[in-house]
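Down below are the structures I want you to see.
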Structure 1
């Protein structure tokens, strides 16, 4: 976590330097836009972190280990896949939930399957996709990615399961 914070601080410092050098109010406009984005996203962040915290406190670790842990095997990976595919929203919603599940004992395979299904299946945005690109293309895209999340979960469990 510290490395990510340091990297973001370095990137911010570089962008501030460029904005000051560029002039013309770039720094003020950029920081104002960033502040507005923060304020519009804040309610979602608060809710997502509350859900993540409550999952960690309310769902017994034994339950997570039994259904989503390394011992759950393919069952846990499939549950993670379906849950990830059905989770709406952006990374501000899904990643706090993923972190909470992982800290509560979900296996690396289950977590990878969850994140992969959330990103490639995105069931919540499927109706929009069908409306924009048509049902045939949307269905072809969805069906062609159907096996990706469970395979990613199985791969992650096999390769990284001993280390993480």
Structure 2
């Protein structure tokens, strides 16, 4: 639990997240669930008094790679992980705080682990929704996560 608190603290003071008012509220013990709140403030409001689209995208960006990194670090496996692609659909203006839950299932972890053992790299799509304080979905995002096992290296030939 101590590591989760340190991770939460580190991400919450990371300037791109801090200044956009993106707060990681909860990290599950096994890193398979993160709960994030994007607070609407003068620092992230546009002319229409709604949250900037770029700020909303920033709230989706780092969490799935961070979750996978920590899940596989617990298994003593160091991976290269990053967000390769994202599709974001703005459905309604975000005129209140937004709540986002990121979840990775046990089946997802098994699928990734099997692919990494066979091929050494894998890409996986995940989805998440940003929900306002009245329960309305304002944003839906699909994110392609790239994972690569760096211990599987090809030999360079000249």
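Just so you know, all these numbers are worked out from the coordinates, no wet-lab data involved. Only a predicted model underlies this, so the values are computations on that prediction, with no experimental measurement involved. Cβ atoms are built from the backbone, for glycine too; each structure is taken alone.
With distance in nm of label points 7 Å out along Cα→Cβ at positions 70 and 142 derived from the coordinates and found to be 3.6, which of 1, 2 does the value describe?
1
Figure out for me which of the structures 1, 2 the number 1.00 belongs to, where FRET efficiency 1/(1 + (r/R0)^6) of positions 46 and 118 (r between Cβ atoms, R0 = 41 Å, to 0.05) was derived from the coordinates.
Source structure: 1.
Using the calculated result -26000 for helix-only ellipticity at 222 nm (-39500 (n - 2.57) for each DSSP H run of 4 or more, over all residues; to 500), pick out the matching structure from 1, 2.
Going through each structure in turn, the value belongs to 1.
Check the numbers for mean count of other Cβ atoms within 10 Å over residues 38-45 across 1, 2 and tell me which is largest.
Comparing 1, 2, the top value of mean count of other Cβ atoms within 10 Å over residues 38-45 belongs to 2.
Who wins on Cα Rg over 2.2 N^0.38 Å, for residues 14-109 alone among 1, 2, i.e. which is largest?
1
Where does the value 10, 37, 32, 15, 5, 1, 0 come from, among 1, 2, when P(r) over Cα pairs in 10 Å bins from 0, in percent is the thing being computed?
2
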